[in-house]
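> Just below sit the structures, each encoded as structure tokens.
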Structure I
Amino acid sequence: MIKKPRLSFWQIWNMSVGFLGIQFGFALQNANASRILLTFGADVHHLSWFWLVAPITGMIVQPIIGYFSDKTWNFLGRRRPYFLIGAIFTSTALILMPNAPHFAGYIAPMFIGGGLLMIMDASMNISMEPFRALVADKLPDEQHTLGFSTQTVLIGIGAVVGSWLPYMLNHWFNIGQETAAAGNVPNYVIYSFYVGAAVLISSILWTIFTTPEYPPEYYEDDEELDSAEKPKGFKIPKVMVQLLLVQFFSWFALFSMWVYTTPAVAQHFYGTTDPNSPAYQEAGDWVGILFGVYNGISAIIALSLPVFAKRIGRRFTHALALILGGISLISFYFFTDSTYLIIPMIGIGIAWGSILAMPYAMLANTVPPKQMGIYMGLFNMSITIPQIVNGVFGGLILKYFFNMDPLYSIMMAGVFMILGAISTVFVSVKKDNL
């Protein structure tokens, strides 16, 4: 294998800009999908079933895309063709999803919304998996943590703007302040999705045009690993197996937070469970602000993660971040004013920043470079499976154990995140301080 050169910060930045657009769209989905589906007529304890489409499509799509991107080489390169395909389909889904009521003559908007949610997630995964592999493709081992942390910064920027955009259009620019008819999405939310589509495709084009990929000969001889670590055929690295439990607890927690924060805030801080009420829409707008805060914190903290990792190791950096996130989620119970929910968003943001960077940094130098795409795609199952488990059982837990109070689902998420922190300590990472 040809030795990979160290890249400048701005080269790493350019190769990661596309993630800004992906996360812009992902943030719009996370902050607004629950209220859009509730507006279309979904029941709150069925929400997790609709959200199942995201991890199921990810589990199917990412390994397939990883496998084929490992074997692809054309005029766009190895990973970039998949960036472009995913961007086109995701942008289309972002435009169509909030307009689902216009197709009501053919099928119920709720099911159109769920179907478009599935298309959106499948398309995002087509772009997302190759972006993870591109960092490992392009960077030497000692720059992996910086590469994934830079992605986290851009993810944070995209997520802040994407999460806040509906609130800004409504409250700052007075767009669509009229109350939407029952079963329809407010105009300012629809326009936010249009902007998200434009940002997503333009940012991915930025990466495509500014980032060349190494030619195939860079991967002809993948003998970069130490002799004791060389794979015999297709072998799952020990670190990947150990990270599965960490990932299960972390992503089970995140799924609960994304699904139930809006109904929890609406019920406990705005006094409503009616998704068509103005108060519920206000709650949804405020949740967008809160989600923007935690994503902004993740962007701020991301570039300090390599510093902490070098001092105390990747494992303990990640464990500390997850503990802060877990305590923050549990603390929702003790607040009585929704304004102060900004405080736990700080800890959640630290955890989110680490979740997006540290597991990949721990994994990247343990897998064969020639098969980076398929390994990263398979590792994505450690993200999708816990979300599927939560999607199947989360609504049942809410109904039969939490008496339909989504605030307890948020607290349960905190407990799971702390369990993830404990599991991290038992991961045996070589070169932990790179």
Structure II
Amino acid sequence: MSTALAFEHATVHTLVGDESLPNHTLVVRGGRIEALGPSTSLHAPADAERIDATGCHLLPGLADMHVHLTPLGVGTADGFAPDETTALERSAQVLQVYLLHGVTTLRNMAGTPWHLQLRHAVREGRVAGPRIHTTGPVLETRFTFAQLADFGQLVRTPEEGRAAVIAQHREGYDAIKVYNDIDADVYDAIAATCRELGLQMVGHVAFSKGLAGALAARQDSIEHFRSYDFALDTRPAPDGARFVGWLHTTPARIREVAERTAEAGTWNVPTLVVEKALTNPLHAEPPPRPRWLPAWLHDELRADTSRSVFKPEFLQAIEAGRYRRYELLSALDRAGAPLMAGSDCPGCGLVPGASLLDELDLYVEGGLTPRRALRAATVDAARFLGQDDELGTLAAGKQADVLVLRADPTASLKALRQPVGVVAAGVWHPADELAAAMAASAA
């Protein structure tokens, strides 16, 4: 089987600015893009598998920058794997679902030693799937809810916080995740240690620090717009209830907070899709299982209990504040505050990969152009990871993560629902073959 691929006569959206290149050929060899040029002058190498991409559109593979990769459905009450073989099989199926939707990079946001093994298996080529970046166990002074004990670590003093960061760095995690109820002095120790070691500090905003404290600490990324509700609240004496601040803000305050975020250089991963799922009414008849979705995963997603963590009044405030979050999204973008796309999948039963496409749709609904939304899931994700010289755009020499579509995604994101296939780390996965193999496995 050839190690080279040549996609001929395609329109290539490099996502370098507004560049779209009609009738171009893209050559992949050894996991990298070997050449990109007009099909009239760039001819496929003799040893390449030639793919007629006439009418097709190529763009970089997508990145979901907030997921939770847990080895689900393996017969234990807490969802963790009793044996590595079964866990690896199940995780491989989940990663295939991501590939089917064009996702070639994942940022896992609650890591365990298992995730380091899975990341290694993908890098070695033993498991086909998106490249994985993972935080370590979530750091918290006291667990906000009981489930955190499964993938979290208590740090009750600054010394414990510093030691946890050093240990996670030594174990090979890519970033440190902080959470809601972490004490201010512990947070400060974690932030200082991350800077010493060159590790990113990401996650929720500690209640003890607030948004102002997180921005002052230059927290690298904030998830779910956490604590923006408090910072945006313009009432003289807010009652401190979560999510209600979205209902008591103004365009001027939103603009001010967006500009402060841009000045700090802090990234945001809004995960609008999970909050929309939280507030959707439960359907009496859930949609049927797609033939390519493993039955065990379908059952796990339907059994999700994420919604139960939120009080009814929280859910009401989240729903009522939806369009304020859209305003913040647009304001951050106008101010130059960096954005990435993430879905919090499989929270609220969201399907891997499909939930990222839904998230990008919400970015457009919130005021971004399709091209801008695509950049959040490609160019900007690569820049955040410090890999923009390797990923995020299509150019000769870069790693070969390429999504092939039947229509133009820069005109309408509906095109993302029409995949021809995806190249992940140089390996071509035709969508129909991938779906058929997954359906056979699911059966």
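The numbers here are math on the coordinates, done by the rules we state, and not lab data. Source: prediction; values computed, not measured. Cβ atoms are built from the backbone, for glycine too; each structure is taken alone.
> Of the structures labelled I, II, one was used to calculate mean count of other Cβ atoms within 10 Å over residues 251-258, giving 16.9. Name it.
Here the read-out was taken from II.
> So, one more: Where is FRET efficiency 1/(1 + (r/R0)^6) of positions 387 and 403 (r between Cβ atoms, R0 = 25 Å, to 0.05) largest, in which of I, II?
II
> Given a value of 16.4 for mean count of other Cβ atoms within 10 Å over residues 267-274, point me to the structure among I, II it was derived from.
So the calculation was done on I.
> Out of I, II, which structure matches -24000 when helix-only ellipticity at 222 nm (-39500 (n - 2.57) for each DSSP H run of 4 or more, over all residues; to 500) is calculated?
Value -24000 for helix-only ellipticity at 222 nm (-39500 (n - 2.57) for each DSSP H run of 4 or more, over all residues; to 500) corresponds to I out of I, II.
> Between I, II, which one scores greatest on mean count of other Cβ atoms within 10 Å over residues 11-18?
I
> Given 29, 26, 16 as the derived value for Cα extents along the principal axes in Å, for residues 235-274 alone, which of the supplied structures I, II does it correspond to?
Source structure for this number: II.
> Assign the value 19, calculated as relative contact order in percent (Cα under 8 Å, 6 or more apart), to the correct structure from I, II.
Only one of I, II returns 19 for relative contact order in percent (Cα under 8 Å, 6 or more apart), namely II.
> Next up: Suppose you compute percent of Cα pairs over 38 Å apart for every structure in I, II: which one lands on 17? Before the final figure, lay out the partial values.
Working: I: 17; II: 21.
Source structure: I.
> Identify which of structures I, II gives the largest calculated value of distance in nm of label points 7 Å out along Cα→Cβ at positions 67 and 203.
Once distance in nm of label points 7 Å out along Cα→Cβ at positions 67 and 203 is worked out for each structure, I has the highest.
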